[in-house]
Structure I
């Protein structure tokens, strides 16, 4: 194993640990301070923006990672993707509950803006950092299985931490959803498609819980703009690299 691979594994593990710690601390402060402005800033700006979004994209550029790989089976990939969405939104009753709650358009917009950076941070760790930390998983069956298991475990522990180790049932459910999304990623190998499914799943289930109706709208906007800015700079940098690597006439 060369030095660069060792570095990517070390930074990957360190980043996941940091993500868990900051996520848990922000949830603990939120409970202790009864959802104060400080806890919202810590969660939306630090946990999901700077750590959840910036760190995986920084590592992507440092180690020349890619968002996507050639698909191995689109049919199986979309099958697991649809199964994950149905299991988490329709079979769970969350979608029906969202309809019954009859949200206003402005509140739905707030939830969309709130969960875009949250799901993006989780997605970048699960479907960018973890796959690129496991070397050559697409060429080795054992590593492929390890990839899917690690994605499921990542979701399990993240949501166990999210509930401050109080709700193992929710963590197990998210572990199953992570397993289905991991299977989908294994076949599709496309970050953006699997991330979109994760965003839909988190949005519908959180709307069903309606726990964030009073969340500060300005923090939501700032968090969304922060994540979009990080993505924009990444796209600009990636485009410049592609243009520099084009063959000169």
Structure II
């Protein structure tokens, strides 16, 4: 047992030493030649380095810095602390993977303009405004498994414009695990033309379920109320209910 412990310690130490000394550029050149990711302006090592620009598809990150977290190796994970900028928005997180192939993000912090998210997600017709703040404590996913996450997403001064602009106030989405250990989101807001309360969750067999109540407030005009009827069912008390469920791949 002692010899096995010494061998394992030596292997891990050597692995850490390699990461500490290998320059980052040969590795990033390999990624540039064999993946859709393009990394420019690289300096430093795999242990601690930076890149002026990282691009893939429609995403462009600038002034990216990374720092390897060696102690995570002892928990069966490979993790890197990252600081970067997306459209002049600062983003920081710890990202990595476990030895069994489960990817994770921890301590994700970001503030992004809602219109930039709408453009990135290619949302048609609607114009979004306000600022979306991400404060994700933990998220994980693996091929063939449903994702899990905990944390909060806040949409401050939220507005949506289709034919007319509707204010949604400040929206909060709390992410947590359900009793079945599946992803659950509690949605609510304060202020605005429409009061929002409800939940969205993943259910077994890779299905989703959404149950949200939309209640027009005193500031909502008739056009806003009529537009709610296009996708939600009006109730006798004047509220609108949005209930939808089905296979998750229908909305991906």
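Which one of I, II has mean count of other Cβ atoms within 10 Å over residues 99-106, as calculated from the coordinates, equal to 9.5? The read-out comes from structure I. If helix-only ellipticity at 222 nm (-39500 (n - 2.57) for each DSSP H run of 4 or more, over all residues; to 500) is computed to be -24000, which of I, II is the source? Structure of origin is I. From which structure (I, II) was distance in nm of label points 7 Å out along Cα→Cβ at positions 139 and 171 calculated, if the value obtained is 3.6? Structure I accounts for this read-out. Computing Cα extents along the principal axes in Å across structures I, II gives 74, 43, 29 for structure II. Taking relative contact order in percent (Cα under 8 Å, 6 or more apart) as the criterion, which structure among I, II has the greatest value? Going through I, II one by one, relative contact order in percent (Cα under 8 Å, 6 or more apart) peaks for structure I. Taking Rg/Rh (Cα atoms, Kirkwood Rh), for residues 83-154 alone as the criterion, the top structure among I, II is I, with the largest value.
Every number here is computed from the coordinates shown, using simple stated rules; none is lab data. Fair warning: this is a prediction, and the values are worked out from it, not measured in the lab. Cβ atoms are built from the backbone, for glycine too; each structure is taken alone.
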